[in-house]
Structure 1
Amino acid sequence: MNPPVDSLQGKVALITGAGSGLGEAIARMLAACGARIGAVDRNESQVKRVVEAIIASGGAALALPADVTAADQLAAAVTKVEETWGRLDIVCANAGINGVWAPVDEITPEEWDETMAVNLKGTFLTVRACTPLLKRGGGGSVIITSSVAGNRMFSTSGSSAYASSKAGQVAFGRMIALELARHKIRVNTVCPGAFKSNISVDSRFRNLRNLRLPVQLPEGNVPLTGGWAGPAEPIARLVWFLASDLSDHITGTEVYADGAQSLLMG
């Protein structure tokens, strides 16, 4: 079941990493509920494809090619949203990468910095660019996409850079939830487990075999789904809930959406 089609009518949402995977699912979900979408992604062709699909379905969307590690590009994206719609109500800081998974002594400083730049600094720069417009509008909702890794699950050997960036997002979300509460801006963090996406396409894995813990799991590792990763849409519905007025007293919290995966593998 999808959320009501008019539940976000009149709202404007900016979503990073909207060109594929969870970001695309979020963009489509919020657009279907009436929100106007500022779709940010560093892959221009992919984000244009998503925007064209939203418009073809009767929604309103802007393609905003931008790299979340570049403050000037994010500022330009927010300016375009303001010039087009005059407001901003929802921010989904979703862009992220797996980066390099390897033994800690084999991860280069440059590889560590790349993961932190996209996942953690990119979240900060996104929120930083959007906050003035949210304040001018009298409030809004910020949703950060983190992960079970680094927060409730630590069995993904070799993911020290990724997990650290995801744990940092949770701390950042809690800090700014308090800071921005007086401006009626809510901040919550979604922590997905395994789901079907394209995040692994550019991932790099090195010498992980000897790092794996000798744990014998049942077939698959997601108890709620019979063992297998589910689609992105259930997580997008959670983002919709946190973006909507139904969650108007929820801020500074993390919500795990992993089918109990992290309880089994934590």
Structure 2
Amino acid sequence: MCTVVILRRPGYDWPLILAANRDEMADRPWRAPGRHWSERAEVTAGRDELAGGTWLGLNDWGVISGVLNRPESLGPDPELRSRGELPLDALDHAEAAIAAEAMAAIDPQSYRSFNLVITDAREAFWLCSKGGGEAVRMAPVPEGLSMLTAHDLNDTTSARIRHFLPLFEAAPAPDPETGEWYHWQALMGSRGKERTGEKETGPESGPEGAMTLAAKTGFGTVSSSLLALPGPARTNGPGAIKPVWLFAPGPPDETPYGAVDL
């Protein structure tokens, strides 16, 4: 998964809205979000069929976690553990803050470098492991609109963040109550300007760093997710509201989003 967009609005009916595009080799097998782990019956997540982990998941307590590669770390290392284990381990916890603290304490030398997002309706965290023996760094995701790619949170050296962060900030926020996601769907499916030559093979191809990719190498955007978490007061008692997860099992400019059964 190469891009995560997070909108934090404490006090709103839907205080957390998240969008994510997963960029991967097209021939890598995977399964759409579901309850794929008998030992983790409370977790709904996409399943990577090669390593058995996930790129993005949600648990029944309302915690979301997703993992992204850092620069120059695409692909597995047979000597290290799969980074797809990290979101699953985070989703063993009922609160984002507790999950983030637990994941910040892992041995970073067991994995290739990564970015990890952990959030619930109250708090959100970005964890970063840059490799080289450095400890995992943990930082809160601020209120408002943030973006994460292979680079640091809201790092405008990422062409994708530089171009799309102001566009998401200017776009009307989704309304999960009415199912209005149009503006975010359009941005998640944007392919930027026309690209030619060697630029087509890069993970952030083109001068604007397109959100949806299709490189000649077979690497590209293979799925997209839109998630929303209701405020804590709305998740209990009569008329309790569930989170919303819409999933597109292909490039989001070509593939319709459908509701994930939670």
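Since every read-out is calculated from the coordinates, none of them should be taken as a lab result. Bear in mind that the values here come from a model prediction, so they are computed numbers and not experimental data. Cβ atoms are built from the backbone, for glycine too; each structure is taken alone.
Supply the structure label, taken from 1, 2, corresponding to mean count of other Cβ atoms within 10 Å over residues 33-40 with the calculated value 27.0.
Matching structure: 1.
Supply the structure label, taken from 1, 2, corresponding to Rg/Rh (Cα atoms, Kirkwood Rh), for residues 49-168 alone with the calculated value 1.05.
Of the options listed, only 1 reproduces it.
I have 26.2 for mean count of other Cβ atoms within 10 Å over residues 25-32, calculated from one of the structures 1, 2. Which structure is it?
Structure of origin is 1.
Have a look at 1, 2 and say which one yields -3500 for helix-only ellipticity at 222 nm (-39500 (n - 2.57) for each DSSP H run of 4 or more, over all residues; to 500), as calculated.
Traced to structure 2.
Rg/Rh (Cα atoms, Kirkwood Rh) computed as 0.93: which structure among 1, 2? Show your work: numbers first, answer last.
Numbers: 1: 0.96; 2: 0.93.
This value belongs to structure 2.
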